[in-house]
1. So semi-axes √(5λ) of the Cα gyration tensor in Å, for residues 79-198 alone, computed for just one structure, reads 35, 18, 11; which one of P, Q is that?
2. Computing mean count of other Cβ atoms within 10 Å over residues 7-14 for each of P, Q, which one ends up highest?
3. 0.90 is what came out when FRET efficiency 1/(1 + (r/R0)^6) of positions 135 and 223 (r between Cβ atoms, R0 = 30 Å, to 0.05) was calculated for one structure; which of P, Q is it?
4. Ranked by distance in nm of label points 7 Å out along Cα→Cβ at positions 23 and 207, which of P, Q sits at the highest value?
5. If you work out distance in nm of label points 7 Å out along Cα→Cβ at positions 71 and 111 for P, Q, which one comes out largest?
6. Out of P, Q, which has the highest value for mean count of other Cβ atoms within 10 Å over residues 143-150?
7. With P(r) over Cα pairs in 5 Å bins from 0, in percent derived from the coordinates and found to be 1, 6, 13, 17, 18, 17, 13, 8, 5, 2, 0, 0, which of P, Q does the value describe?
8. So helix-only ellipticity at 222 nm (-39500 (n - 2.57) for each DSSP H run of 4 or more, over all residues; to 500), computed for just one structure, reads -23500; which one of P, Q is that?
Structure P
Amino acid sequence: MNGSGSWTVRSGGTADGIVLAVDFPGTGRREAGFTELAERLEIPYALWETLPPPLASGTTPTGAEWLDRWTAGVEASGRPVRAVMGFCAASPYAAVLAHRVGALQGETPDTVFFDPDIPQEFFLYWQYQQIMERFLPELTAEEKAAARQRGERAREQAGDLTALGKQLSRLFREYGEPACRRAGLDDERTAEFLGGFSTYVSFVCGSGEIAAQEPEALVGTWSTATAVTSAGGGEAGRLVAKEIPFPDVAHVDLLASDEVAAAVSALLQ
């Protein structure tokens, strides 16, 4: 079952309990996701992953609204949460979600981060640039150069992450609409593609908002969490109670590693 449309089941379980995984799953992204990890885990609990709203809507919830949506789905299920996991920029969400779940069920679940990070303006601009390059091949070299320059200018001028997100979403739509037409996409697929970017931007910006709005919950969970880190892991993965490093695993492969899955399985037994 899905929790109020906000969670999708990645694997079933034999025990009464669930493990929650916070991420923004996307078709065609370079990084392995929790689908790949779920295939490799050996745990008695079901694994649920966060599910974004319909992408064609271009929904842009705040950080608090993302969390409210997920928390409501968990509460409606009535099932105990054994652990909460978060990948990369979703780690602030996972930290605060674990805090909220603890208040609901009277026991705070374990928290596991994978290459944890708190998103900043450069991260969002880098993602804009990568997605523009990879998924809009119909743009000319001049158009791509202009999109990069205007995105960089927006990053320099934006007062905060949320303001930058609005500017980058506007730019992506400006360049994305003609690119989709050149590719022969119909209105429905164009709306889904462009809306997916706006929803993703709101996911990233919301994570930064939550980190700023709920510092006590963030720091409290971070100080007791376990971080599984790759060769590309940053400093945030060293600010937890326990770090399990995998220096020979690339960031993009972290959730598809058999070694990582075995280590996480041992944690969650």
Structure Q
Amino acid sequence: MLKPAPYAMPIEKALFYGGWIFTALVLLFLIAPILAIVPLSFNAEPYFTYPMPGLSLRWYEDFFGNERWTGALFLSIKLAITVTIVSTALGTMAALGLSRAHLPARSVILGILLLPMIVPVIVVAVAVFMSFGYFGLIGTFTGLALAHTALATPFVVIAVTSTLTNFDWSLQRAAQGLGAAPVTVFRRVILPLILPGVISGALFAFVTSFDEVVVALFLSSAEQRTLPKQMFSGIREMISPTITAAATVQVILSICLLIGVELLRRRSERLRGIT
């Protein structure tokens, strides 16, 4: 834990610890809904009360034993994997192109690439719905994957671009000078050094697609239900405690992926000599 400087005045120490306390309270406020949902997923009764009358795994059994829920989970995983592969490839290529110092209109291109992250997702969903309607992509897996790819690619661009900030491009020129082909230079020189950023961007892309619900509501058909859409529909049609089990599974998966991102970030800093 950080500590104030030994020579800090009492008012400075008070502000320092007050800032830590305020930050902790804000974090507690943000994660309080999660702290409430996770215990409810183990509730033995089909109603939401505290204290709980007993503990049970019945809602997890219903989640993993119900074809409607498992189908939505598998569709979300399949969609997220597809989006991760495509967005990682596109985002990495875009980041490599943007890393060139003499690229014309670099800031304009970067701003356009980051628009899906900046524009409200409901606006993106309406625009995608109107444009995909002309090509017959509404209600198809391809259309949903393309829309999610547009939302996930900016995260890959940011992650890989930050990794390329301190990249030594003389290594590329040295490899080219020794006769290596461009593909070999990328595979043997560039990719191993930027791999932590690429994997971090891929994990963010996976989480973005796996948790997305607004675009799925606009583009997917009635039979095509992702896990977030199934949870949203379940809240509207019939509030079942199975939703708490689904939410807990989603939270655990997201936490595991974010821990992986943090470990990769630290590894990237060690490779670049940052302490």
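Since every read-out is calculated from the coordinates, none of them should be taken as a lab result. Just so we're clear, the structure is a prediction, and the values are computed from it rather than from any experiment. Cβ atoms are built from the backbone, for glycine too; each structure is taken alone.
1. Working: P: 35, 18, 11; Q: 32, 16, 12.
It must be structure P, since only it matches.
2. Working: P: 16.4; Q: 10.1.
Once mean count of other Cβ atoms within 10 Å over residues 7-14 is tallied for P, Q, the winner is P.
3. Details: P: 0.20; Q: 0.90.
Source structure for this number: Q.
4. The maximum falls on structure Q.
5. Details: P: 1.4; Q: 4.6.
When distance in nm of label points 7 Å out along Cα→Cβ at positions 71 and 111 is calculated for P, Q, structure Q comes out on top.
6. Structure Q gives the largest value of mean count of other Cβ atoms within 10 Å over residues 143-150 among P, Q.
7. This figure was derived from P.
8. Q
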